[in-house]
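*Asks:* What follows is a set of structures for review.
We did not get these values from a lab; they are worked out from the coordinates using the rules stated. All of these numbers come straight from a predicted model, not from anything done at the bench. Cβ atoms are built from the backbone, for glycine too; each structure is taken alone.
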Structure P
Amino acid sequence: MAAAIDPVNRIIRVSAVVMRDAEGRVLNVRKRGTDALMLPGGKHEPGEDPRDTAAREFLEELGVELDPDRLTLLGVFRASAANEPGFTVEATVFTHPLVAEALQTLPLAEIEHLEWVDPATPRDGIAPLNTDVVFPALLAG
């Protein structure tokens, strides 16, 4: 697996999770000291499988345990990084069925805010990864 940050090519590699509620809204988080909502997830540890990264980060950020066997690959996407100017984020994005605890969870670790976002309703304050590629992929079915 490639390093989580490639400073030469200015790429940040992450795994992220799409979890939708009954209305189809997507769980998004905002890290402390940042402005953009993004999918729960984060950078890979050395040698870590992207699926394991997704489950680990979701647990660390939201306290909700995911079943790695229920993670389904949505795709590997690239977009401008929301919080690192001049970098591109390359995200391995998985979907996971709704876990009831996610509806009542509180932000943990570096997460300051969480919000369920309708992918069909464009608005400011959402990371380019979501608005440019993930939300359109979800809406395309």
Structure Q
Amino acid sequence: MYKKILIPIDGSEQSTEAALQGAELAQIIGATVTLFHVVPVLPVDRFRSIVIDEIKVQGKEILKQAEQDIAKFEVPVDTDMVPGHPADAIVLKARLEEYDLIIMGSKGLGAVKIYLLGSVSSTVSKHAHCSVLIVR
């Protein structure tokens, strides 16, 4: 059924819980896991490179911590980090690399905020080619 699971990680409690649940599911069904972090694109200014470098360092730490968190499940794990808009990058990676399932956390935004701003999990669930499991 599911052989490749993509788990977007942003350092939040919800994404950590998604990683744990995704790794446990992968262990049970014999799937592989990719922990995926998207570095947001920032407008160009004189401090951009300094900020981007710091965000990349934080992203690597987020991935490293998530990998340690799920190590107990002993599943094959890859990590990846790319720049971009989170929802777009997640949907694109899932499609291009033929993931069977995306497991991600929910921020729990209220209906008004979702209507006005949208959310990464809601956008991914609408546009992904595969199933999306949103962990609360």
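*Asks:* A value of -4000 was computed for helix-only ellipticity at 222 nm (-39500 (n - 2.57) for each DSSP H run of 4 or more, over all residues; to 500); which of P, Q is the source structure?
*Replies:* Attributed to the structure labelled P.
*Asks:* Let me ask something else about it. For the read-out distance in nm of label points 7 Å out along Cα→Cβ at positions 95 and 119, a value of 0.7 was computed from one structure; give its label from P, Q. Don't skip to the end; give the middle numbers.
*Replies:* Numbers: P: 0.7; Q: 2.3.
Clearly, the read-out refers to P.
*Asks:* OK, next. Given 1.04 as the derived value for Cα Rg over 2.2 N^0.38 Å, which of the supplied structures P, Q does it correspond to?
*Replies:* Values: P: 0.96; Q: 1.04.
Label of the originating structure: Q.
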